[in-house]
Structure I
Amino acid sequence: MECISVFDMLKIGVGPSSSHTLGPWRAAMRFLDKLALKTDISEIETLKVDLYGSLSLTGKGHATNVAIVMGLCGNDPKTYPVENIQRDIDQLKKDKLLKLNNTPYATFDFENDIIFHRDFLPFHPNALTFTATFNEGEKLKETYYSIGGGFVVQEDRKRAKKKQEIFDTYPFPISKGDELLAVCKSENKQIHEIVLANELSVRSMQDIDKGLQEIWNVMLDSMYTGCHTEGILPGGLNVTRRAYAMHEKLIGDRSYNSHTEWLESIRNTTVAFRQILKWVSCYALAVNEVNASLGRIVTAPTNGSAGVIPAVLMYYMTIENHQAEFKHIKEFLLVASEIGSIFKKGATISAAMGGCQAEIGVSAAMAAGALTSLLGGTPEQVLMASEIAMEHHLGMTCDPIGGLVQIPCIERNAMGAIKAINAAELALDGDASKAKVSLDNVVQTMWETAKDMNSKYKETSEGGLAVNVGLSDC
């Protein structure tokens, strides 16, 4: 069993998809590193990329081709200015040259050197193969698999041994919910304390705090940006951004100059139940509208479900606890990441493998458990909340219209956030010792459901809304 850090489950990246955008971007960077080790980069003559399965079927709608080029140019998705992406792609189309540090190193035709194949490779539905040809005719060919949440692997899993070694050095190596509860009981600790102890075995507290603060800053900024950006989302569906108008009605005439002042402004407002629903929905919609426009967000655990966790954390900070500070954010993110890792180890967080239950369902489970922890729930209640949230997402298909992470994906984040809050309340009012379904039960059920699900409902845009609602209807 491999180690999965909080910084694996929650990654800063670029939208619209963790498996179809961020994963291929990171795969391209890994291939670029291999090229640099093998030869002088200037000896590369051409590069070609073959996309298979789900990456091919919905790749253009998810900007997979754009992400690959960004990675092959050595741009870091965590820091690269997203406003420059279109400019750089237009320049590439004109020059037909890949550039590393602004220096051309290979010819590349954006329209023809990325080839979309409908067939699937057996290892995973999201596969891409890079082939570099050198001046003397020699070739380097590598295949990568984007397995969800921005995770990238190769079939021989060369990095797996190292991650297994790290997992073995954890003070509390955990792969299942029951194991987590047993450790909490034996150590008399809360879940976030167990997760923190594991993180401290591989990095300093200073690095942990810095990394979690960066994650929260990106989450907050994506909510702020989404709430203050109007217009039409790119991609051809002509989807109008809704968070802007919703936010305008909710915020009224209050003034502020930054996202931190904006947060305080919302905290100082008393809201009714109906407004709470609107605010939570607004937060979630905002993040995923930013995601849909190739903006910077945090995979939580994926890009398609990136709005659920920040929306629920924002709910806690603006509704439940106006005095909330970094320690509360830290606890929330640590607990959420551990719940997510249990699903990844026991099932999947890839919609191409498990449908939308693997994305919105998992994010709702993560958020529900984390919120329960902040509201004073026991470890048993935390896992109960996570189980409840997933139980009511089982079987959810992934059927994006036009292969875009817009319809129904954006709204599903709002629904997932509301379900997460409801699941937390049900768990807090319940007796976890009498729960009939455990978190491990629901993880196993989710994985069995994923395996039984028809492939056309797994991020292929070949079933569901994707075929019953045509582009002309939008």
Structure II
Amino acid sequence: MRSPARRMHFIGVCGTAMAALAAMLKARGLVVQGSDHGMYPPMSEFLAAEGIRTFDAYRADQITQDIDLVVVGNAISRGNVELEAVLDRRMRYVSLPEAVREYFLWDARSIVVAGTHGKTTTASMVAWLLTSAGRDPSALIGGIAANFGRGYRLGGGPEFVIEGDEYDSAYFDKTAKFLKYRPDIAVVGNLEYDHADIYPDMESLRTAFRRFVNLVPQRGLVVIGADSPEAARLRAASPAPVETVGLADGVDWQATEIQQGGGRTAFAVTHRGLSRGRFEMAPMGEHNVRNALAAIAVGHSVGLSDDALRTGLASFEGVRRRLELRGRARGVAVYDDFAHHPTAILETIRALRASTAGHRVWAIFEPRSATSCRKLFQADFARAFADSGADEIVVAPVFRLSLPEAERLSVDQLVADLTAAGRHARAPGGTAEIVRLVAAEARDGDLVLVMSNGGFDGIHDQLLARLA
């Protein structure tokens, strides 16, 4: 039998899940290091705080003979000099989800939170509800949960909460990460088409999610966000019991009487027609109410009382880069959000608008993800921004200029469509131009919402500095 690895090297360590896994393994006593290119906050800061040695470049000489195991990130492909060194030397390597399963999941009650939107927030909620109730769970989340100050938690209890990403596992394994996580409890909050670089059509994405829920044992549970038609159809694929959550009638867990204001969201909960009382939390928006319902359903299924769930949710502090207030300057509030899918953009802007009525909202969007850079969502982005209620819409240049023009999102067309719909939309030439524009025109009381799934050239700090 092969001896366990003691020294590990991560290729592509600055991804949120990769960085969190590296920190968890280090906490387990392993020697961990990693490399990446162009590392940026918050993950670069997180790795430094965790004391993990990092290399801000890929070099073959960083793959030394004393490394027992290499974890290959899914953004790494053939031609990467470190990967080529690993292959040439026939060193042991695994994908991130394989490492998670082998080191943490076989002996745990695995709670896997999946879906197109909200999985980071929902997984963070579940982990915090269990922690608040004294269950001492472990968790691995694709973001920094404010209650933990990090994207992971290493506990002594039986539950392991993990964000179930549908993206591919590695260059050598193009199947979804969540298929490796052996779920005892599976959550699918919603399902829409995304990741066009991995899934050629909606049916291929449906297949991945059907396989996911089919992994749950009959003694387990599948929680489905029934307000999402595609997610609701997964009920037929589950061999395990199913509980549905949502705002519409006919679900097992329903939220009604939603009230937002004063930085809090309150709502009433019923379970199969029986009242479970009112709940309150800091996160804004109806989409976060749905996330909270899923977390409540999971907590209830593992034996948490209504009072424990209520207390935990009331003290949940959210997730970094999810409507995170980055600062105020000259009376202008600057928010950061990870939104990059049309639906997420629409829900995020509406949440900010509903919770802070009477203020002008600036929506600044960087098309950066592999899907948002594509023309595939051209009309969907136009509808999302037009319906969002944003007062000022600013669209940055497409990040992935390597895409053929015929396949690339047209920023000019998006602005033209929004203008035709009566919205005030503009497309400055880059980050510096956007900063100058906002600094010149923003006024006291304005809310500036920046949406990107990347660093966006540190635009938040640039905006605050320029406004000040």
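Rule-based calculations on the coordinates, nothing more; no lab input. Remember, predicted model here, so these are calculated numbers, not experimental data. Cβ atoms are built from the backbone, for glycine too; each structure is taken alone.
In terms of distance in nm of label points 7 Å out along Cα→Cβ at positions 81 and 377, the structure with the greatest value among I, II is I. For the structures shown (I, II), FRET efficiency 1/(1 + (r/R0)^6) of positions 9 and 329 (r between Cβ atoms, R0 = 41 Å, to 0.05) is largest in I.
Using Rg/Rh (Cα atoms, Kirkwood Rh), for residues 257-304 alone as the calculated read-out, with 0.97 as its value, let me know the right label among I, II.
II
Given a value of 13.6 for mean count of other Cβ atoms within 10 Å over residues 97-104, calculated from one of I, II, which structure does it belong to? It traces back to I. Comparing mean count of other Cβ atoms within 10 Å over residues 185-192 across structures I, II, the highest figure is found for II.
Could you figure out which one of I, II the value 18 for relative contact order in percent (Cα under 8 Å, 6 or more apart) was computed from? Each step should come with its number before you reach the end.
Working: I: 18; II: 11.
It traces back to I.
State the single structure among I, II that was used to calculate helix-only ellipticity at 222 nm (-39500 (n - 2.57) for each DSSP H run of 4 or more, over all residues; to 500), giving -9000. Derived from the structure labelled II.
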